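K.L.:
The following blocks contain the structures, represented as structure tokens.
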Structure 1
Amino acid sequence: MTQDNTKHPTIITVTPLPPHITGGIEEYAYSVVNGMRKEGLNVIVVTSRFNEDDATAYPEEAGYIYVPSRILFQRPILRNPLALIKVAQAIRRSDLIHIHMPYPLVEAFSAFIAKIYRKRILVTYHMDAKIDVESENTREPLIHSIIQKLYVLLSARWPLSYCDVICSNTRAYAESSPLLRRYLSKVRVVYQGIRRDLYGFLDRNAVENIRRKYLGQRYSYLVTFVGRLVPYKGLKYLIEAINIINKSITNNDKSILFVIGGSGPQKDYLINLVKEYNLTNVLFIGFVDDKDLFNLFAASDLVVSPSISELESVPITLLSALAVGTPVIGTSIGGTAETVPNDGVRGLIIPPKDSVALADAIWRMLNSKDQAKYKVTPLVRFWDDVAKDYIKILYAMLGLPLPSESLYNNTRMHNDRSEVINRTRKYDII
């Protein structure tokens, strides 16, 4: 970074959950925050605090303002409105406010205060705030629909109306979202990234050990899913696809082990569904540690994410698998098709909620003679690239010169970066 005397702006980042909670929005938001701080920006985070959590999980430092909250309808909801006084004071002293949506009510309050003080407003729209619950109660869908409409009326519409720029992971998601497509004139596309530090855990021996551990002498292929075990991930359709595949396997076919990593409210339901179909080649492995994640993807023959809802824009797991040269399967939901190759070698995009199409796609990818060709050029974009894109946007919004020449670097996919290719070759992954 070159030395400069530029006065760096103060940014208020409003994001729903604190950094110790693992999730796609959290990884995105705090990766951008950390990237901004590395470039010298003063970033203050406004986020939720839950009484039931260990107090040590919340850093007591100047960079955070905590809003006492509880989880209601799968979202953090404000418990003490007086906490918003500090938020308003911080916004008044700031130069720009960056809101990660959805964050019910807090997002609307923050946008309203920023508008009063004539601050620039940048919004990152992660997903539509749908309630993702499967229930046999016929009244619940109607209740959830009313709640979702109230959320749009009372909260979501205000930051989207007041803001200067809206960032979306893909153009396709912005156009498909019933709410966001009303504001397309404000939308800028900033593609997601992955964590650079996870490459440090890549190890050839670990990859080989994973394959030996799971495949043994019985299986030939390893197909993996990692993520939250929630309805919108579409795991019911993956299990149905596995049942279809198993019925079609003959004695001459190579066997496939399906590994499902992660935890969530659907776990018991999914385990029972596996038992109902009598699937002996499905293994639930629970939460996957960071140090194991990329090695698991590198050891896999295929990574699948059968998402079925606009709650998913682009699965980071697919981007992570592509980064180590493993083929993937995703669905046409959200913006996945905009970021995942659909060439039958590196990836396939299928319709959502189609178990037959998913089974066929898995079978085709595993039996493709051209599959090995993809293990040559990983497609990688890191979170610091994403952060630099955001810094360019917010400096332009404020009419300020960029603080560093490093920000002029190309931040597109690193599909030709020697550092990535050398890193993966070191571990014989490509």
Structure 2
Amino acid sequence: MSSITEPLPVDPFRATAEGVRHQVYRALAERGPIQRITGPAGRNAWFVTGYAEARALLSDARVVKTGAGRGAFHRQLPPEIARSIHTHLLSVNPPDHTRLRRLVSGAFTRRQVERLEPHVRRITDELLAPLGADDVVDLVPAFAYPLPVRVICALLGIPPSAEDELQGRTRSLMAPALSGYDAYLADARALVAFVGEQVEEKRRHPGDDLLSALIAARDGSDRLSEDELIGMVYLLFVAGHETTVNLVGNGVLALLTHPDQLALLRAEPDRADAAVEELLRFDGPVQTTMTAEAAERIEIGGVTIGAGELVYVILMAANRDPGRFPEPERLDIGRETAGHLAFGHGIHHCLGAPLARLEGRIALGTLVARYPRIALARPAAELVRTESVLVNGLESLPVRLGRPRG
């Protein structure tokens, strides 16, 4: 198999025109399931677009995270900031990963998620209530963006006023190579300070919430360190927030541009769970996994990945592999989507996936049921995607909601 040693004609991470990202990844996949190209930092890297190869590498112990000591701007950041933002589940490998996941997974119980359902419904209603029926409403800042912030605050037991502190900070932290050091440092410093204050407050006044549970988490004599605790909450705000924002935004756009599927969901609301899974497959909220590298030589997909070489598993491309999902570019909320990779696979499968699914189901289900005339306020081709290495989302989503039902 041939490999590409120069940059792609279009950088998918900087591609902002609607649909271009999928076009780039589709063209890359047509050359083969794994291709070597010039990555976002100018280093050669392997881009994995085939479903079988992606799933295999995501569960391959020889593919390792580059580690907390090599996180974004780790050499430039003040040490206390670097330790806090790079010490989390997505940056470490076993046995550290195993230990961290064991400590925090008990706090992410089904009960913790299910108890949030009334909160998610209430927050959804509160956000939609002031929106004008006939005015043009941008659903990203008005609905998709604040919803997960408020839900995460409810989960952690943090005051809703935190939304003001967090507004706009997560974007730069999810795209360090594109945002630059100054913006990254400013937002990281502010978020770490805020999380640290909340941790101290919960130590003084614990409650029935996730943050109190994380502080109290024990496995024998083991517990989360201060950096690990702040890093876990930091990860929730940054990765957990952006994932849900883009699940909702991409999901609404996909339904509005596929009126047959929108009509089916509206007629059969019990399909909401299946619809969320198909929307995750069709236009997922995450482009690629966080940077990983081969710890040793790996033979896969007709290529040899050398020890120390970077690997990017392109989740949104693997989810459109026709070898796994027939007619992958057709939205079909009735299709079998089991095994899609929108939340990853293996030991780094997203711990917060159940919460993101709950938010997506309630947000999309409410919009579909309440607004039978909801429509895009401008052509889909004019919409703009956010520049990012990791996430796949919209800068804005202007719609007209129309008069609510009943």
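K.L.:
Have a look at 1, 2 and say which one yields 61, 57, 37 for Cα extents along the principal axes in Å, as calculated.
P.N.:
Of the structures listed, the value fits 2.
K.L.:
Starting from the value 0.70: which structure in 1, 2 was FRET efficiency 1/(1 + (r/R0)^6) of positions 33 and 97 (r between Cβ atoms, R0 = 30 Å, to 0.05) calculated from?
P.N.:
Computed on structure 2.
K.L.:
Can I ask one more? Computing relative contact order in percent (Cα under 8 Å, 6 or more apart) gives 15 for which of 1, 2?
P.N.:
Clearly, the read-out refers to 1.
K.L.:
Comparing distance in nm of label points 7 Å out along Cα→Cβ at positions 233 and 273 across 1, 2, which structure shows the greatest value?
P.N.:
Comparing 1, 2 by distance in nm of label points 7 Å out along Cα→Cβ at positions 233 and 273, the maximum is at 2.
K.L.:
For mean count of other Cβ atoms within 10 Å over residues 121-128, which of the structures 1, 2 scores highest?
P.N.:
1
K.L.:
If you work out mean count of other Cβ atoms within 10 Å over residues 81-88 for 1, 2, which one comes out largest?
P.N.:
Answer by largest value of mean count of other Cβ atoms within 10 Å over residues 81-88: 2.
K.L.:
So, one more: Using the calculated result -11000 for helix-only ellipticity at 222 nm (-39500 (n - 2.57) for each DSSP H run of 4 or more, over all residues; to 500), pick out the matching structure from 1, 2.
P.N.:
Here the read-out was taken from 1.
Only the coordinates and a few stated rules stand behind these numbers; no lab work does. All values derive from a computational prediction rather than experimental measurement. Cβ atoms are built from the backbone, for glycine too; each structure is taken alone.
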